[in-house]
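Bear in mind these aren't lab numbers, they're just calculated from the coordinates by the rules spelled out. A quick note: this is a predicted structure, and the numbers were derived from the prediction, not measured. Cβ atoms are built from the backbone, for glycine too; each structure is taken alone.
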Structure I
Amino acid sequence: MITLQLLDYAIIITFFAITLGIGLYVSKSSGKSSSEFFLSGRSMPWWLLGISMVATTFSTDTPNLVTDIVRTNGVAGNWVWWAFLLTGLLTVFIYARLWRRSNVNTDLEFYELRYGGAPARFLRGFRAVYLGVIFNVITMSAVTLAAIKIGGIMLGLEPWQTVFIAGIVTVTFSAIGGFKGVVYTDFVLFFVAMAGTVGAACYLVNIPEVGGLDAMLSNPQVKQKLAIVPDLDNTEALVTLIIIPLAVQWWSSWYPGSEPGGGGYIAQRMLSAKNEKHAIAATFFFNIMHYAVRPWPWILVALASLVVFPDLESLQQAFPIVSEDKLGHDLAYSAMLTKLPTGLLGLVLASLIAAYMSTISTQLNWGSSYIVYDFYKDRVHPEASEKRLVAVGRISTVVLMILSASLALLLQNALQLFEILLVFGAGTGLIFILRWFWWRINAWSEIMAMFASGILSLALKLTPLGDFLFAADGGLLPSWSEYPFVVLLTTAVWLVATFITSPEHKDVLYAFCEKIRPGGPGWNKIVVQGKKEGIDLEIGEKWSVPSGILAMLLGTVLIYSALFAMGYWIYGKWLWASVLSIIVVVSATSLSLLWKKIKTIIR
């Protein structure tokens, strides 16, 4: 436990005053209508939305997760989430403009734009509850769990005390400010969180126990964790950390913030952008910051923690106040922060509070938008006034906070939850990619994929079937094959469902094609059919997907090269760092030229 000084309190109080002031300032305009409360009138510029996306994904549980990964599987273990860069850039260069063009209020409203009839209504309503409440509460509970650990390690707070304090502040801010309050405050939270993260990494690497960067990198505990790519001789590590994430996971899994084809709170921000170009620029900025810039400060603190707290026993001895059910490697990040000096400690605590508030306020507003638009207005009270919709939004915000805080008290570590969520959405991602560009996909495709993935995941995690098939010490199949197994079966189920059920009605397909103008060979049959009936569905512009895929590949090279170059500069491997830096410049130049070409076909 640490003792805060007057300077630390001053920094934290000033931060609270600024953020709450912003929330109060925008509360009046946010309450004017549901569109203002959830989308800020669709008037947001790219730079503000991009910064908001980065601030949202800072989160209090993310550095804990990265620390857990590094301490358990080394730096290369981060490929489990680095692989989602491909998903993110696919959203940037292909799907961002389509989402903005759809003009829906939530990404779930898309279901009744793309599909029709009772199956579409069921899918929208079910996912409003499933994602807006169940999945959202689980995600927020992981963030709150991280806050619990930080409060326990750094301030000696009991779990319920942390939950109460953090919950009251955040839910108050979220309920009064709406989406505009979230985005405006994110602008402040981003700089506070970034300053705290970088400042903590620079200081902690140089504390006497660690001995500076060179001493840390030569420490035996650290050296075995430094590889950015797994050892090629370690087949299991190579398969689980590189091959599966890059070959299967990125396109097949639904995960909050990294949905194939975009979705969730990322879609919410794209839908609130001024136009298609602002939606694209915002998501690209987010991916650069999220993957190329931000990971290394967290990784450095995680590596330093291996010197100070080499195992769980050392963490337990240093912090006996932490109960056994909350003890895990993710605790090491908070443990390291207790060594910060006055002033920097206040800044880092403010940054952690900023990360918590940004993530939770976004999740609350996003989840509440599902409850309001996709359940309450769509199912309960279609004629509800704007004032009533805003009131329901504020009430649901409070309820979601209470549910997530309660669940957080029962959890143990962030990596545990990440792995469950990852498998739970396995196999559904391909539908989210193809539904824009293949007319034959229908509502039953998504319904069957959703249930197949969920049932399979629960069966493997909660019954002996998982051990029978994938146990590391004698399962029927290799342990690494669990994820591809779920993807394969889920994909087979939804493909069969697609072809044995009727396609969507032609009027639904005509309306979607006319509004979205997706183009490509997957809609040729519908365009030709419409032409025979005197309906012109030609998009009137060159199909941009091939250029978008090329831009995605160039962007992937750019961001991965920047990520690895930064790592090799830190490691002191000058040749690799220089080569990768040159690749960054070349790929950035090529992407810039291609982007000029793409902009000419985007209205």
Structure II
Amino acid sequence: MKISLVKTAVISLLFWTAGVHAYTVQDGTVYDDANHPIQLQGVNWFGFETSDRIVNGLWARNWQSMIDQMKSLGFNAVRIPVCPDTLVGASATNYDRTLNPDLVGKNSLQILDAVLAEFDRQQFYILLDHHRLNCNAGISELWYESDYSAQSWISDLKFMANRYKSLPHFIGIDLKNEPHGAATWGTGNASTDWNGAAAMAATAVLNAAPDILVFVEGVEGNPVCSGTTAHWWGGNLEPLSCYPLNIPSNKLVLAPHVYGPDVYEQTYFSDPTFPDNMPAIWDAHFGQFKKAGYTLAIGEIGGKYGHGGDPKDVKFQNALIAYLKGKGITNLFYWSWNPNSGDTGGILQDDWTAVWQDKVNLLASLWGLSGSGTTTTTTTQPTTTTTPVVTPPTPTGTTSLAGKTTINSDWGTGYCATVTVLNSTPATVFWNTSVTIQGTVNNLWNAGYTQSGSELLASGLSWNNTVASGASVTFGFCATRPASTSTTTSAPAAPATSTNGITSVLSISSDWGAGYCAQVNVTNGGNTATQSWQVTQQVGGRINNLWNAVYTQSGSTLTASSISGQNNVISAGGTTQFGFCATR
């Protein structure tokens, strides 16, 4: 949450593809290119911005199971914090290789690619957040430091915009996490004025990816056009009323951060009228701009909500959600999915599996959902504030429902899959399902299970054991195949080809039947460094995007060439990579 890097990111090339969505905002609402309104029901999942350079929790669970569970709880958007080391493909650490076999051998950027592709496949709106300038340090006050220039920051933002603009659900970039301290707004000092830097960065991002949105946070204190009531880092938008942002209004989302007493004991939390004193403070800090026609999305809000921490946090979060709902500010990214956020905890409990259902219910009340998305939200009043609770329909007995298995990734000797269980009965039921699979399950999430031969019998856990009529639940698993039944994808890893000492080997990183993504390792087997390179490779299907190379495709033949100034030089014995996705 509070956290800054080093090194210039390598610019890679991701080709434009069909199906990209164009996003705009107007009068407080986000719209897609069909002019359909979008409500961002979001959560923060951190880790890519830390020294781990990978989303946290994968030491305890499979990464796809996390996404499945987020979706089952009603989230449709995710904010992913990153730092520059992640963007240059540094090593990723601190994850269980057995639970996440498809990530083995991938660097941080390749893992980020895979995670974002899966979020996109599951129709999550993706917000990337430039969170730290250094993966090993805290959050910087400004958008640059002595060892990380403003131009490096702009380059990283353009890199993200270019690389992911072909993902249909890539909705935008949060330009800088939590400007504070020395950061100002409207003072005329270009070295500290966040409003000027944000406008410059927005121009660069929108030139690279004109269909996405830019998310701009506030500052902290400010010497002009700002009240004296204490603000959060990134939470003070007051100066906007005097110094508007030079960013197209249909592309700008204001993304303030707002926290409660679990994070820091501000003086207004001890006011005798708390929490009734808070709406006027929120109005001044950011709420006034909803009435002025701006679109807001709260970038971070969270706390332990009574599970440890300050008891006042429950009243605070209840009051804030009621305020946001009353103002029509329903775009929000909760901090965080992770339970290992020390001052806020997470949606998940410390075992990285169980859910704090009261937090989910609170968010459901803002978004007009019903906890898990299948029940009716009601309220009770255990204290002087209202706490939403879920009253689900009374389920009938356990019913065996049909399950549909979809393979997400396949490496021949093993694979990972998602099973969707649909309730086509007229009633809410406790569920189980039986599906026929290949191999032996070595990891399964979001369900309890037994396996007998090729039959996998699965049933719900305490938090997802019921399913309403017409609704579905999902669980996932990974399995190993015996050598005699191992299969290869229809676009198998290809043998090395060799031209002037340059060899290329293709390996598939994910496969979903109708398409796949692959990595190609290009190795210089000669005695001197290359000044440029070109390889040909046989591929299946039609490539729809390719990165880290320039390419042409003729039938099943891919010809890929180096990008000058990026990866044209391969030392003797060295290797570089490019990747692509294709449809069959």
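Thinking of I, II, which structure, once distance in nm of label points 7 Å out along Cα→Cβ at positions 105 and 225 is computed, gives back 4.7? Structure of origin is I.
Here helix-only ellipticity at 222 nm (-39500 (n - 2.57) for each DSSP H run of 4 or more, over all residues; to 500) was derived from just one of the structures I, II, and that gives -5000; the source is II. Name the one structure among I, II that distance in nm of label points 7 Å out along Cα→Cβ at positions 113 and 337 of 2.0 was derived from. Working through the options, I get structure II.
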